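Each value in this text was obtained by applying a stated rule to the coordinates, not by laboratory testing. Because the structure is a prediction, the values reported are computed rather than measured. Cβ atoms are built from the backbone, for glycine too; each structure is taken alone.
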Structure I
Amino acid sequence: MSALLTPGDLRSALAVTRSLGRRGIKVTVADEGGKSLAGTSRYCQASVRVPSAARSGEAFVSAIRQEVARGKHRVVIPADDISLSLIAQARSEFEGLTALPFPDFETVQAAHDKGALTALAAEAAIPVPRTVILRGPADLEGAINQVGFPAVVKARVSRFLHGGQWRTGGAVHYVRTAAELDDAFRAVHAVVPCPLVQEHIPGDGRGVFVLMNRGRLRAAFAHRRLREKPPSGGVSVLSESIGLDPKLLEHAERILEALKWHGVAMVEFKHDSRDGVTKLLEINGRFWGSLQLAVDSGVDFPYLLYRLAVDGDIDPVFTYRVGVRLRWWLGDLDWLLIRLRERGSLARRLKALPEFLRPAGRGARAEVFRPDDPAPAIRELSLYSRALLRDAVARLGRPASRA
């Protein structure tokens, strides 16, 4: 039993490696850097260097195919959007060689295109934010009338291919006036044509994490974010497993069934505090950052995905332990540093310190450091310390450079 995982420098990749490795599945990690977070784990059988997926897509796919043939890996698991899209697009090149437990390229693109997803959700009677696709400056006035202010302007996709290289969709822009809307449209449109403008939804984000077998729900999990980086909203640095919300699970299942989704997915919603309705925002069709929390809680998504790929189906898993907490220590340290640098009174900023130092709760586990597998935490701390040092040197050098 073996699996090929790419890339390796993600916390989700580390969780996959540990999950499969502990069950006796040999994991090979393919990464452009050779060394990686997952590659340092004791549960990684081997690491291989491959070309950059973002900069050399064809060479990356070729290298992955060669490694599959050489290592006779039963399953290939892409851990980020770019590797998922590239391997899905080249699916025919892997037929007969290995199992690819994720959808075809067209389905992946449909899920990642927020405009197409919003339209599909509306057809399936799933609540979504008021949304307008901006094809040009002439659409701005109509968008204001339909969406109103405040609003959010963002790219339709988080990653896209341009001139043979992958680019990010750029930042999300919050706008309150027509002038700000015009500026945001031009900024996003210059990077990814035809951005979206959506109503701003006040409230908290909610997510459902699932495993699907060609449109049929096989496993599900939910958590809440207790702290995020940045504090305004981003990746979770302290999270807790919670029970499944039947309504959200129904909506997640309905949209993924419409897509005939295969494999894992994170379905993101936002609870609108104005009307109490939870609205669909997006789908991420790969493993998520806090994957380790689901594994610790009893939903071993990586192993379930492997068994689904090899056996064709699995017994459904919908029960798990609630109240389990996971802390990404270095991400949480970033949260603290951001809070301490915020504008405002010193007293208000210092309130973040006792919150950071307060115990995370009984049963809370560190995400990266595990006593039986310390090497990934050592690597992460080393890279983090170097980054902090470079940042400090750059800050000290700025006044001198202006002199």
Structure II
Amino acid sequence: MEQAGPLRRIAFLLDNLSGGGAEKVILNLAAGFTRLGHPVDLLVCKAEGVLRNCIPAGVNLVPLQSVSSIRGAVAALLADPAGSHEILGIIANRRKLPKAFRYIPAISSHLKQSDASLLVSALPKSNINAVLARRMSGTNTRVVIGAHIHFSVQGLEGSGRSKARVRALRPMIRRCYHQADAVVAVSKGVERDTRAYLDLCEDRVQTIYNPVADREIIDLGDESPGHAWLDHRDVPVVLGIGRFVRQKDFPLLVRAFAELRKRRPVRLVLLGGDESSNEQVQHKIELEELAHELGVAEDLDMPGYKENPFPYFRRASVFALSSRFEGFGNVLVEALFCGCPVVSTDCPSGPAEILKNGEFGRLVPVGDVKAMAEALDTVLDERIDGRVLRARGEEFSVDRAVANYSELFGQLVS
């Protein structure tokens, strides 16, 4: 296998340090390449969010300075004059200067000063900025961009704001993804969707599963969750984890839990939610109101985001993923690796690939409250070998993903 030399500098780019799956993937990759001896820079547009204290040791954090929206737009136009139609289309659609381009000069400057061989990003806005900044810098930096979500499904199922954003950015996304040196999808489903949605050739996109399972998780899982329901485990606990956004469909899980609660004693713990996000704070309030309406508020707890969720996985009776759509589903791997049984919606895409079409966890239709409740009820009565689940989770290890990315990087830079 081709691997990059030890002195090859790699720069990773993030919009912010929120607790999303894509951000965690970038941090895991940065940690993995740092362990291999590579100099690693983490460029962050807004160094804020629940992951701000989770920067891996040895990684050089580079908070980027923004320019005004007008200077950012000018930078984008100068970087790619032939793409002016797409850039001006974004401005016309929003009827104002977009903030998305404000970090292009800072990224470009870093590429020129650091002589990074590779620039890796994950989400659409940072992917666009990565491609434009590389053009502006005039360097030979290779740009590898990630495809972490179903564009077509997000355009239909996302919130009103995310739908509009995807549609407005589609021409620019298509243009920049064609200019990247490689596009890495996080699942086979996302690979197919990305190729179709953006008219990319088959050889332009490849799948590398996310780096999730890591030996550190085992040690972290041994800690106490500090939660009475999970420390005593006198009543079964259903666990859910994620951002409090429409995509995760926690209202479905609360409704399914209410149905399950009619059949047996059980409790629900939902971890996540970013207190700095007004949208997520409001969503949490709505979940609390729904729980009161359904009469299960006393058996629901939402203790917030946890830097170490693994003790919860280790002690929960079952983990439930209720999403309307995903790109991969990192939390499913974390649950499996901790030996926690899983029930998941069969959403596009990732869950079916991770769970091998139901071999390692139950799959239920998206949006089906009754099916989710029945699956949770069944799993709570089953005896499931945690060793089998852990072995499956280990197949999505950080080391394996880093090896696959190393091979790709070697091909691009050799």
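Annotations for the structure displayed:
- Ranking I, II by Rg/Rh (Cα atoms, Kirkwood Rh), for residues 75-130 alone, the structure that comes out highest: I
- Top of I, II by mean count of other Cβ atoms within 10 Å over residues 51-58, largest first: I
- Label whose coordinates, when FRET efficiency 1/(1 + (r/R0)^6) of positions 99 and 323 (r between Cβ atoms, R0 = 25 Å, to 0.05) is calculated, return 0.35 (choices I, II): II
- Structures I, II were shown, and mean count of other Cβ atoms within 10 Å over residues 147-154 at 19.2 was computed from I.
- Source structure (of I, II) for helix-only ellipticity at 222 nm (-39500 (n - 2.57) for each DSSP H run of 4 or more, over all residues; to 500), computed value -14500: II
- Origin of the value 173, where volume of the Cα convex hull per residue in Å³, for residues 91-306 alone was derived from one of I, II: II
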